[in-house]
Each structure stands twice: as C-alpha cells, then as structure tokens.
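Quick heads-up: structures coming right below.
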Structure 1
Amino acid sequence: MYKNLLVPVDGGELSERAMRASIDLARQLGAQITGFVVEPDMPLPNAGTQPIAYARARDVHDQRTDLHALDVLARFGELASEAGVAFTGRHVCTDRVDAAIVDVARDLECDMIVMTTHGRGAFGDLLFGSHTKNVLAKSKLPLLVLH
C-alpha cells in the first residue's frame, strides 16, 4: 500500500504536528518517511550591488539555509528513530516550493504526501497562497492534509 511518505516541513509551528502524525501513520503502515525541507533561494542583487558583496552574502545565505534545513531534519530523524520508523531527509533551496515538493515525491517514488495547512480560508489563501492546494493541484499522489 503506502511504503514511502514524503513529509515537507519547515521548522515552523505546524512542523511538529506533521512530524508526529506522519511518524504515527508510518508506524501503522510499516512505511518509511522522507522528510523534506525547501529553503528560500537568495534574492537577486539590486542594480548597485557589488558582485563580491553579493557572492559573500550568497555564501552566508547558503550556510544559514543548510544549517536550518539540517536542524529541522535532524529533529525529525530523532523522532522517527525513537518510534522505530525508517527516515531519510532531503532539502533544496528554491522559491518554487510546490514544484519542489511534487518533483521530489516523483523522483523518490513516494506513494503519499503528508502536509499541514494553516487553514486560513479563501481570503488568507488569496493573500498568502497555499502550498497545500498547489501541491494537490499539481501532484497525482494521495495527499493527507493535517490541520
């Protein structure tokens, strides 16, 4: 049935819920979990930005985002290990969050995506967007949405 769950997390307030719920589900199904973090890409430089300054800022940005992603995935991995659930972690740096989730689920042959949503409603989605709704529209995989 379901053997590889993709669980996108960002370290925010809903990540802990996604981690714990997906671990419980994976344990019941005998599945493994792939934790996935998408970090924001470095903004493009302004017209007056010096190339060397931008390169330094890019290095700092890359180090920070890598450390953050690895910290989030380490926490997820610890919880999974305590529960006896197989876990692997992946992270990428891109502004195309929805596409990254769909692409990695396909590339890693995941059978289900487990995501949380803030549940802001139509107006909130208009203002902030909804990664969950976009993934649902773009993916052919089952999507378990936690609120």
Structure 2
Amino acid sequence: MTIPFIMLVDDEVPFVETTAKRLDVRNIETLSAFSGEECLEKLKTHQTIDVIVLDVKMPGMDGLETLKRIKNEAPLVEVIMLTGHATIQAAIDGMKLGAYDFLMKPCDIEELVSKVETAAEKKRDHEKKIEEAKKQETLAKYGPFYYA
C-alpha cells in the first residue's frame, strides 16, 4: 500500500502537532494547516494530497465551508470531518457535501489511521478509473498505435 499523504486542518495547534507526530510514527506523511483559508492555499501547491482531516468548528471559514471549497477545487481529495462539537446535523451536512467520513474528537488514533488509509485507497481507485477511461477514449479516437 502506498503511504497516504494527508493534511490536518484544525485551529487547535497542539492537537494538530500531536496528531501529526502520532501519524508520522505510523508512516503517514502529514502537512498541517490551522485555518480553512490556509488549507485551501496549501492545497493549490500540494496537489498529491490524498486525504484532508478537517475540523468542523474553526474561526473564520468553518469546516463545512472549507469542505465545499475543497470539493470544488480538488474533487477527488477525500475529507474526514473531525469535531469535538459534533451534532447529527453537522454530520449529515458534511456527508451531503461529499465528506468521506466523520469522527468525534478526541478520536482513537488507530481508527483515524484506518479511515485515512481507506479514504486514500478510494481516492487512488478513482484516479485509476479516470486514467483508464482517458486511455480508452484515446484508443477509440486514435487507435492502438497511439500507445506503441
């Protein structure tokens, strides 16, 4: 399995730093952002991100608005919503907007790792399907000698 590349997005700096260290020990490459705006900026320059672990409650741009923007700008990136203030409605709203999953803080690190790995695999599967569809389209248009 390829090592997932994730971005942790939360305004609570100690939480992000501790979680990043705990994920690093488990061979998950992390990038940190401390606001929705910073997340979107980093997403522009780090296009190989597989999964974003995103806090729902943040000052400024909240997690649901950030999720909308992520899905608009990088639709294949999977997003796991995290919150210490979860409501059923926030979970439903996040899933409707395309979140992969939703976890309560503090979450079990092994559960987070499992969800990150599964979400990263889902993203890679989508990328492979898109690549295969493009290849088939090219073959149909130009014939088999195009790839020779």
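Nothing in this text is a laboratory measurement; each read-out follows from the coordinates by a stated rule. Being a predicted model, the structure only gives us computed values, none of them experimental. Cβ atoms are built from the backbone, for glycine too; each structure is taken alone.
Where is distance in nm of label points 7 Å out along Cα→Cβ at positions 107 and 131 largest, in which of 1, 2?
2
For Rg/Rh (Cα atoms, Kirkwood Rh), for residues 3-50 alone, which structure out of 1, 2 has the highest calculated value?
With respect to Rg/Rh (Cα atoms, Kirkwood Rh), for residues 3-50 alone, the highest-scoring structure among 1, 2 is 1.
Taking distance in nm of label points 7 Å out along Cα→Cβ at positions 19 and 115 as the quantity of interest, name the structure among 1, 2 where it is greatest.
Max of distance in nm of label points 7 Å out along Cα→Cβ at positions 19 and 115: 1.
Comparing relative contact order in percent (Cα under 8 Å, 6 or more apart) across 1, 2, which structure shows the greatest value?
Looking at the calculated values, the largest one is 1.
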